[in-house]
Structure formats: C-alpha cells, structure tokens
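Please treat every number below as a calculation from the coordinates, not as lab data. All values reported here derive from a predicted model rather than from experimental measurement. Cβ atoms are built from the backbone, for glycine too; each structure is taken alone.
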Structure 1
Amino acid sequence: MTTAHVREGRGTRAAGPLYVHIQRRMTPEHREWLEDGLLPGIQVTDGDSPASPSTEILVAGLPVRAEISALAGLHALIVPWASIPKATRLVLEEFPELSVHNLHHNAASTAELAITLALAAAKRVIPVDRALRERDWQACLDPAANLLLDGLAAVVLGYGAVGKRVARACVGLGMQVIAVRRHPSTLGSSLEGVEVRSSEALGRSLREAQVLIITLPLTDETIGMIGPDELELLPRGALLVNVARAEIVDEEGLYEALRRKRLAAAGIDVWHKEPSRAELERGDRIAVSRFSFETLDNLVMSPHRGGALGVERNERRRFDELASLLNAAALGNPMPNRVSRDLWY
C-alpha cells in the first residue's frame, strides 16, 4: 500500500502498513466482517493480543491511561459508538494531541425506536393491549388513548445523525417539525418541512412542543438541560420521548410531570440506573430509578435498546463504518466522524 505522510496527532505517519488495536476481543464473525471491508496493509490486533508497538489507532470505548501511554505512535482513538463516556473524556484530557472519532452506525435503529416510543405512548399501545387481553374494550371510547400526531408540533432536540432521521419520520407523519441544535449555521441544507433553530431558542421551542423528542449527546452542556422549569414550559398534555441519555432530563421532574398528568405520556429508553455489562450478562434485575416509574400507566419503558446491540445487521454496519474510517486513515485522508473536544460530539 502506498500512503502519503500524514500529520495528525502525535507525529508524522510514514508510508506503509497501518497498525490498529481493538480493545475488545472480536468474534471470528466480527473479524471477518471487518477484514472484508479493509484495504490491504491494515494490520489489526484485538482483545488480549498485544498491541503492536507501531499501533497508530486504538478502537476503545473506555481506554485507560496506561493503555494509551504504552502506545508511543498512537495518534487517534475511535470510540465504537456515538457518545463519548465521561470516564473516557477524563482520560483524554491527559492526551490532548489525540484525535477522537466515533461511529454513527446505530442512527437508524435509535431513530426507529424513538418513533416507536412516540407512537406507542400517543396511542397507549401497552395499557390498551393489556386491557383487551382482559376483554376490556373501553379504550375505543377514550380519546386520551388515541392522541392524533398529525398536525402537532414536534420539537427534535438534537439534529445530528439520529435527529435528522427522526425529523424526517415526523414530517412523514404530518407533524410540524422544529429541530433545535447548537449551531444551525453549520448545517447547510435542511430537510423540507423542518425549521432549524439555535439552542438559544430552546425556551420558545419548548412552549410550542406538543411532542418533544430528545436525541442529544450527553455533554457538560446538556446534563440537566430539561429540568423542572423546562418541563413546565411544555404545553399541558405534551408527549416526551428520550432516546439520548437519562441525565439530560431531570429525573424527579419527569416522574412528577407524568404522575400529575402534566405530561400526557412519555416513552423512555434511557435511565439513571442501568446495569453494567456484567449485570446484564448475569441477568440481574435492576430498578431503573429511585422513583416508581414502573407504576405509571402513561409511560412506555424500554431497556436502553435503541442502539440495537447484537443485532446482526446493525453490528455489520458498525464494522463497515469502522472499516471506512480506517481506510481513510490508511490512504492519508482525514478520518470521518471527528469529535470536537470542546463539545464532545
């Protein structure tokens, strides 16, 4: 392979093989998917195999300081999902020369779940299903169990890879769509039927939001962005969906707004208390919150599955996207999906 000398991160990359280390051990199937998409000359180690001293790119969601320090030629970190964990951000503060990239392979599955939760909450799908199993047909006479979304104002908070898909689906449902993002001026062309506003217009947008769908990354700026005051700005009877991170929405404020029926309904995929990978694999039963969300009949609960972890088509997309980033680096081109260290997305 012939590659140009590339200046990025810690040093200049000479022509020749590109060495990559993946923190987690790949299954044989995953390795096959990745290697099918890689250009010749990209050498990949993974898991317990020792990383080459020549490793230039590390693929890791939760790298540790010693791991990065041991790789003198490292110039880039790829986090193999969309968000950058706080623990990873703290480690990276010690390595300001590293470029950081992420993957958006699960944007479609996350957006699909957002729309699923919105519809399920609006139509009270779960309680109506339960009632009918008991031969109770009263929901067909209950307008509150059949909220019509057509013509309502939907605010999509966060207009990145997921938010754009959600907005497109909302337009297709006949909704009036307002997208709120930090820098509308950098967007370029937007989807027809979507009004894009700056985050400075958040308050005004919330007052209009008959449906609020949250697709923001979790950063220092977005933690607690939807607090009790912001929830009170929403029109009475609004619907809220969160497929981003739980910490963006005040936990107690959300519980009380649902309990008091200030919000008509909500669909939530992310929680303040979530199991670790080990707890998941053991099948441990973990409460989602210190509040009794499970008692609310106007809430659709989902166990953080928007990313479709383990779904074959989605995992193939993960490795296809990873291959595209590595191929760009091997060719001496800028890797896509670079994360801003100021914003962490």
Structure 2
Amino acid sequence: MTPDHGGCHRICTDLRRHQRIAVTSHMRPDGDALGSALALAWALQALGKDARVIMRDPAPVPLDEFPGVDSIDVAATVPESTDAVVVLECGDLARTGLEGLERFHVINVDHHPGNTGYGAVTWFDRLAAACGEMVFEIITELGVPITPDMATQLFVAIVTDTGSFRYAGVSPRTFSISARLLEAGADPVAVARTLFDGNTLGRLRVQGAVLRTMALVESGRVATLHLDLDTLAATGADPDETDGLINMPLSVKAIQSVVFFKQADHGQYRVSLRSKGDIDVGKVARSFGGGGHKNAAGCTLTGTLADVHAQVFERLRPELGPGPAAPASGA
C-alpha cells in the first residue's frame, strides 16, 4: 500500500455517519495504541457519539497511570449493538485479539508497513511516526478542541512509539504536532517521570537478570537477551515491566541490533527486535506474522529457545549486510 493523504477526510466522513463506535488496537497494547484510542474516543464523545475503547488486554505498567485508562473495557468481543469499529495500528484484524470483528463496519487506521488493507474504510500513512499523529489529524479534522487529557495521551503515543524521538520516521510533522499538544496541556516532564521514573524494585531486579544474559553475535553487531518464566518469577517483576529493556544495549555504539527472547509460555517466545539505521527488523517480524516499524518490531514464535533463535537469525542475517572486514594479513 502507498500513503493516502486524503484518508483523514474519508475517515472523518465515515465516523460522522455512525453513532455507536468501538475503538480498539492490538493485543498487549502499548503507549501508541492506548493513547491514540482514548484520545479518539474522547473526541467522538465530544461529538455526541456513544464511543468506548475496548482492548483484549489491560494496559501495562506504567501506562495504566495516565488519564482515562481506567475507563477501558477489557473484553474478548465488542457489543453487538456497535455500529462501527475503529481499529488502530493493526496490520490485520487478528492482531486485535477480539472475536467476530469481521461482522462489523471496520475503519482501519494504521502506519505500519504490511497492513493488509482490511476494512470498509482505510487510511494508511507510512510517513506517520506514530498512530497518534494520525489521530491528532482526525480530531483536528473533526473540529474537536484538543483537551489536556487528549493532549497527554497523544503525547504519550508519540513519545513511546518513537523511542523518545529516536527512531526512524520522526519528522518535522512529529515535532509540530508535539508542540501543539504541549500548547493544549500535555506536560512533557510529568509524562517522562511517569514513563521512565516510576520503576518498581522488581523491574530493577529483572533488568539486572536480563542484562546478565546478554551475548554479542554477528561480529559484535547484534546483542541477544533472553528471559524465562522462572527468572521472571524469581525477580518478582510483572511481565509488562520488561518493556524497554531491549533498548539498553543499543546505547553501545557498536551494537546495531538487539533481539530479546521472552518466554511467554512453555514452548512459546515473544521476540522483540530493535535496530539502528537501515537494518529493517520490521521485515523480519512480518515474515513471522508479527509487525512493527523498520527499527522496532516483534513477533511470537513456538519452539525451544535454540530453535526460535535459529529461525530469527536466519531472517535477520540478510538484513545486517556484510560484517566488518577482517584485518589485513600481517597487520
């Protein structure tokens, strides 16, 4: 699919036609999923719509501390009385984890490569650094003023999905929207403190345990991390408190990519991938049915750790390109 810059107007026209609207996103929602969904639902409510956010999984720590998160319905389905379902940043309906969505009028809003183009109405914009940017434009097009709570959630969406403005895709548009969100009431210091300075002791312990597993492969260009269920239990951390740990090895200049293998169940691993520059880990994740961005993506694989490791590196290695040249003989 190619970017469709007329999509925002088409989405807004369609939203105005419906009264009972469910807004959802992918399983295990992140800051972009939650912030975008809540801000859009609030805007629709301001227009007199019966709008609600429905997610398959609850919000992780510390995202559950932001405004409106306690209003999210955690469920496996949407009510039959729903007129339309807005699906945010999902490559396909299966990623929502919600059952029976194909029966509804689906509105598809996404910025991830690999979106299948499902739904009655679609807006895909690969140039958006976060879905929050697209939702900001939708709310503006709808003519709804941005409230402080909307601004906060959309700023959370952008900050988290851009890795604090470090990932590829950040553009002047990203900073322009962020500035307008601050003008509307988002507090960047408060957001940063909640996101980055609210760790538990369990998170600190699991951080140390995960970093002790770090290994360097592919001539030191790739770091691997892993976490099994026994180690997670021993640290007392919540599974959601492992989010963000994958970014730590990327602070080392020589490390160009990181792969984090997290045991989700016996025989199943959630694989998170991060990279710098032109290494496309999103392509790797999509080849396994996952998704994400060029420099930040993930997927779920079944097998032993050794099997999953081999599968991932079979796909990742071509994306790394040639390794560093060997020293000349006699050097």
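When distance in nm of label points 7 Å out along Cα→Cβ at positions 41 and 281 is computed for each of 1, 2, the one that comes out at 3.7 is 1. With mean count of other Cβ atoms within 10 Å over residues 65-72 derived from the coordinates and found to be 13.5, which of 1, 2 does the value describe? Comparing all candidates, it corresponds to 1. Given a computed value of 17.9 for mean projected area of the Cα convex hull in nm², which structure among 1, 2 does it belong to? Value 17.9 for mean projected area of the Cα convex hull in nm² corresponds to 2 out of 1, 2.
Once mean count of other Cβ atoms within 10 Å over residues 25-32 is computed for every structure in 1, 2, the highest value turns out to be that of 2. Comparing relative contact order in percent (Cα under 8 Å, 6 or more apart) across structures 1, 2, the highest figure is found for 1.
Comparison across structures 1, 2 (criterion: distance in nm of label points 7 Å out along Cα→Cβ at positions 153 and 321) gives the highest value for 2.
Comparison across structures 1, 2 (criterion: FRET efficiency 1/(1 + (r/R0)^6) of positions 193 and 265 (r between Cβ atoms, R0 = 25 Å, to 0.05)) gives the highest value for 1.
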